[in-house]
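Visitor: Several structures are given next for inspection.
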Structure P
Amino acid sequence: MSEAVCRVCPHHCGIPDGGYGICGARKNEGGRVVCASYGKLTALALDPIEKKPLAFFRPGSMILSAGSFGCNMFCPFCQNHEISRMGADDLPGLREVSPEELALIAERERARGNIGAAFTYNEALVGYEYVRDAAKLIRGAGMVNVLVTNGMAELPVLEEILPYMDAMNIDLKGFRPEIYRRLGGDLETVKAFITRAASGCHVELTSLIVPGMNDSPEDMRAEAGWIAGISPEIPLHITRYFPRYRMREKPTDIGVLKNLKRIAEESLARVCLGNV
């Protein structure tokens with residue numbers, strides 16, 4: 001049996017024949033890494049675009065939101081762990097939706113105010129091939145595409161989808177390498193992803209503030225300063241943590257969030273508080 005190396009994210013999983021990468025969505029089939037989640041949806045819903053969250057891209061719009069399964073990070077506070085930490089074998093009743101069908105559904109939902117498709121709920125880029133193929137059709141139909149992502153993907157993957165993306169919300173989970181290591185990620189990969197994405201489409205960033213992890217004024221000052229180096233106009237959503245999945249710590253103090261917002265506004269023009 002031949003091992004195959006997946007190059008989608010910096011984990012570079014060596015996957016045995018018939019096995020899966022750590023994301024649970026990429027599989028070695030006969031020495032070739034394939035997207036096992038292609039066209040297999042766990043969720044499909046029409047959402048306000050503000051839920052992505054996007055505050056400065058087509059505000060007041062509705063967007064068809066599609067999610068699959070799998071994720072390449074291991075956040076203990078994950079809000080969607082039921083699908084992000086599961087594989088195809090753990091999720092019976094997955095809905096098969098081809099890129100062509102998703103584009104047709106998106107067009108049909110125009111009657112209810114839909115402007116396009118958002119790839120969200122789980123980490124969409126572990127199945128980037130589906131995102132690319134569906135987004136191309138949706139763009140061709142005159143609608144927009146939105147990506148919600150942790151940004152933990154190699155730049156060649158981003159280049160595959162960026163021509164079809166109109167907006168992204170990218171998580172920036174902290175601004176110290178050790179935070180990312182704890183969550184199974186890599187800060188430099190995410191920074192490179194954000195920098196490139198911001199040059200190709202509308203980008204907003206989200207930092208979920210977890211008590212004791214990324215809630216220090218020093219961290220926020222460094223993060224906001226770095227973002228401003230790309231553009232001080234990039235919106236930053238500072239959002240409140242609530243107990244989820246494996247974490248039981250109390251919700252983030254609202255006073256802490258307000259202080260971090262004031263610090264971020266020293267460098268950034270558009271800072272929003274979320275989950276308050």
Structure Q
Amino acid sequence: MKQRNLLFIFFFLVIAAIFYAPVKNLLILSLRYNELYSHIVLIPFVSMYFIYIDKNKIFSNIGYSAKAGIPLIIIGVILFLWGKTQGSGFNQNDYLSLMTSSAIVMLIGGFVLFYGLKAFKAAMFPLFSLVFMIPVPSLIMDSFIAFLQRASTEVAYILFTLTGVSFLREGFVFHLQGISVEVAEQCSGIRSSLALFITSIIAGKMFLNTSSRKVILALSVFPITVFKNGVRIVTLTLLGMYVDPRILDSNLHKRGGIPIFILAIMLLLSVLWILRKSEAIKKKG
């Protein structure tokens with residue numbers, strides 16, 4: 001076991017050396033420039049935590065598996081060479097997405113090579129949780145932001161209607177008495193949506209037993225996010241309308257999403273509670 005661990009550590013250090021520059025840029029992007037990816041620096045610790053708590057199960061039946069591990073490493077190398085040769089055609093986000101994917105595939109391949117498929121199956125959750133380190137490719141991210149923007153606008157329309165205030169809607173713009181509000185891409189809540197999604201995956205792993213309920217919990221993030229966005233849009237608009245129009249350009253608008261995010265967390269916990277109760281009822285039945 002000691003020799004196996006040393007081989008894997010050496011393999012990990014080789015990967016770390018190869019990907020030093022991309023990983024450094026990824027951490028800089030996460031910590032300094034892009035709040036959307038501020039979670040990236042925490043993901044390796046989450047993965048290591050779940051490996052640690054399940055270490056007896058993961059490493060109870062180990063063995064080398066070259067037939068499965070080496071092909072994964074080769075795939076990772078191909079992705080790496082693609083990024084090195086074609087990287088100039090990508091923006092920074094997509095280049096780091098490709099290089100991070102390459103590093104993770106190679107790392108998982110190394111794990112399979114040195115510890116075997118049975119250990120891999122036992123460690124699938126912590127290993128695949130590393131996927132959350134990968135910046136979302138721009139095409140996917142832009143499409144998802146557009147979806148959240150449209151859905152949030154529809155929810156805001158319903159909530160405005162329920163309030164009884166007079167308004168006129170033109171696409172993403174709501175015209176109310178004395179003010180007009182546009183549901184911009186920044187209102188999509190993509191950062192909180194990603195944070196909630198990662199939270200739901202971890203919570204599902206820790207507190208739910210059935211795969212179907214874990215999926216339901218993860219999928220519930222999207223309606224929760226859209227509802228939360230609609231509440232934030234309507235609340236800020238009404239505050240600007242009845243209290244002070246400057247609120248719409250204040251820090252409350254730009255950075256005042258914490259109370260609304262707490263609402264989203266509470267809704268997610270409510271879904272988790274319902275799913276846990278349903279599991280308990282089914283078990284008793």
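Please treat every number below as a calculation from the coordinates, not as lab data. All values derive from a computational prediction rather than experimental measurement. Cβ atoms are built from the backbone, for glycine too; each structure is taken alone.
Visitor: Quick check on the output: 13.9 is mean count of other Cβ atoms within 10 Å over residues 172-179, derived from one of P, Q. Which one produced it?
Guide: Answer by label: Q.
Visitor: For FRET efficiency 1/(1 + (r/R0)^6) of positions 28 and 124 (r between Cβ atoms, R0 = 35 Å, to 0.05), which of P, Q scores largest? Mind showing how you got there, number by number?
Guide: Details: P: 0.95; Q: 0.70.
Structure P gives the largest value of FRET efficiency 1/(1 + (r/R0)^6) of positions 28 and 124 (r between Cβ atoms, R0 = 35 Å, to 0.05) among P, Q.
Visitor: helix-only ellipticity at 222 nm (-39500 (n - 2.57) for each DSSP H run of 4 or more, over all residues; to 500) computed as -23500: which structure among P, Q?
Guide: Q
Visitor: Let me ask something else. Looking at distance in nm of label points 7 Å out along Cα→Cβ at positions 44 and 268, point out which structure of P, Q has the largest value.
Guide: Working: P: 3.4; Q: 2.4.
Greatest value across P, Q: structure P.
Visitor: One of P, Q was used to compute volume of the Cα convex hull per residue in Å³, for residues 60-219 alone, and the answer was 138. Which one was it?
Guide: Working: P: 126; Q: 138.
This figure was derived from Q.
Visitor: Looking at mean projected area of the Cα convex hull in nm², for residues 68-131 alone, point out which structure of P, Q has the largest value.
Guide: Largest value of mean projected area of the Cα convex hull in nm², for residues 68-131 alone: P.
Visitor: Looking at structures P, Q, which one was Rg and Dmax of the Cα atoms in Å calculated from, given that it came out as 22.7, 73?
Guide: Matching structure: Q.
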